[in-house]
Structure P
Amino acid sequence: MVNPVFQRGMCFKNSKTFRETVKKYAIMNRRPIINCRNFGKKVQYVCQPPCRWKIYASPMHKGSVTYQIKTYVNKHTCMPTFNQKQINSKWIADYYEMEIRMNPTWPISAFHKKIVNDLKCNVSKHAVYRARSRALKRINGTHEEQYADLWKYGYQLKKVLPETTVKILTENPEPEQVSGRFLRFYLCLGPLKKAFKAHCRKIVGLDGCHLKGPFGGILISAVGVDANDGMYPVAWGVVESETTDSWTWFLNFLCQDLQILVDKEWTFISDR
């Protein structure tokens, strides 16, 4: 599949594999190959006239899913094209998925230059942007899937670290819905909680920052000071916005975890 070479009688797993192989051949060789009108299960591709190149495949026999090349004319009279219509964002995402996985912050301009240099074809930056977004969505999953896994994530944390505190707050569900919409999340890992109470000073810093995902929200955190005067994470959470109600909800659980009973023994630092 690096650079497909066809011959008459060659077999393919199914029609999808055959179509993908022809598409790869067209892109790698920069040929203006188009898909002809198909009848039933017959698949035929030709090169742009007056070029005589063509390939035709159909099932090996009735009821078979394996496709076999029945006709193949390997003779190009056309010139390689710089505008390859077979290249789209889906194909780019599939072809460069491993490289995007290793470099998820790849700038669009650098990614675009590499594609043009590799394929020697014209590709729009919009297609490159859509390809990277499509690949990252497949690699990282969607935000909806990640939020839906919060309950499983909390369960696994409690299973491995029983002293961990995990709290999830949802809105009241609509009459037609089974569960409510996600609203807030609080997490304090057991080992961090235990070590902070045993070895750290009674100083807690509080702050929040905006989340850049499609659903927005605020990431709020509580940090302490370790023996090297470095930041020591204690607890963090996700809330809809920084309000008195959301901070009170977060700090109530923090006070329970750190066993804060006398306020005058503790120092709280915030940006406000």
Structure Q
Amino acid sequence: MFAELNELLDASPERPQPGKFTLLRDTRTDGSFLVHHFLSFYLRAGCKVCFVALLQSFSHYNIVAQKLGVSLTAAKERGQLVFLEGLRSCLDLLFGEEEEQPGQPSPLQFISGSTSDLRALFDFVRTSLTPSSSDSWKGPVLLVDDLSVLLGLGATPVAVLDFIHYCRVTVCSQLQVLHPPHACPGNIVVLVHSNEDSEDEENELVVNSLCHHSDLILWAEGLATGFCKDVHGQIKIIKRVSLELTGEQDQVQIYQYKIQDKNVTFFARGLSAAVL
């Protein structure tokens, strides 16, 4: 995880805020560094994490996590991390190599044309995060990288939004009552790609809808001036105060950032050390 980002968000793994839906949005840049941050953050926080990884392999995420001081392999072995490797599941389904257990369909079975909804994926998430009597995790967390892939695989915008809605009700509300005294509302973190000039109306419909229902939006954008080796982009931190207080405006902070091998540094616009 990135300490500077935690400071900007007033967050700490010792006191993770419960019951939040965080939207990670990127435009003209790669916002995957935010996914790696939240994955390592919630594992360090002692939460039970279900990671629906649709973009990269397990080894990729594990290599990055190790640089941030977290072992995904160890987290899986101790039952803290449930990892769905979407790339492998898609290939297995398309080539008929998926071995399904009786009564347990593939979470991504919708791509085979047998169904048009994401009920199987939701059931996978719910089952993965339902605590057992021996669990002692602080709370459930769903992390999705990235939601736009579901649309590319053939899911409809309505199906994707329904999936997020039911996950939010389950993870952020219902699961908290199942395992006292450690019970607390869970969290959802989702990455989506967007482009305001895009002709992909379905993707933009999903992005805009999620923005209206998010508690926190981290929007990474590429620089309008193009590539710069010392400033990789800017990030808008949008805290949706309007969801809680009628008439209040959202709180928006804008910073620029530079991605390093094991860290990301943030600074006010125009205050990069390279500029000064």
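Values quoted throughout were computed directly from the atomic coordinates according to the rules given, and no laboratory measurement underlies them. Note that this is a predicted model, so its numbers are computed, not measured. Cβ atoms are built from the backbone, for glycine too; each structure is taken alone.
For which of P, Q does semi-axes √(5λ) of the Cα gyration tensor in Å, calculated from the coordinates, equal 29, 22, 20?
On the way: P: 59, 21, 16; Q: 29, 22, 20.
Working through the options, I get structure Q.
In this comparison of P, Q, the computed figure 1.00 for FRET efficiency 1/(1 + (r/R0)^6) of positions 49 and 193 (r between Cβ atoms, R0 = 41 Å, to 0.05) is attributed to Q. If you line up P, Q by relative contact order in percent (Cα under 8 Å, 6 or more apart), the top spot, with the largest value, goes to Q. Source structure of the calculated read-out (distance in nm of label points 7 Å out along Cα→Cβ at positions 17 and 225, 3.2) within P, Q: Q.
Starting from the value 0.8: which structure in P, Q was distance in nm of label points 7 Å out along Cα→Cβ at positions 89 and 121 calculated from? Structure Q accounts for this read-out.
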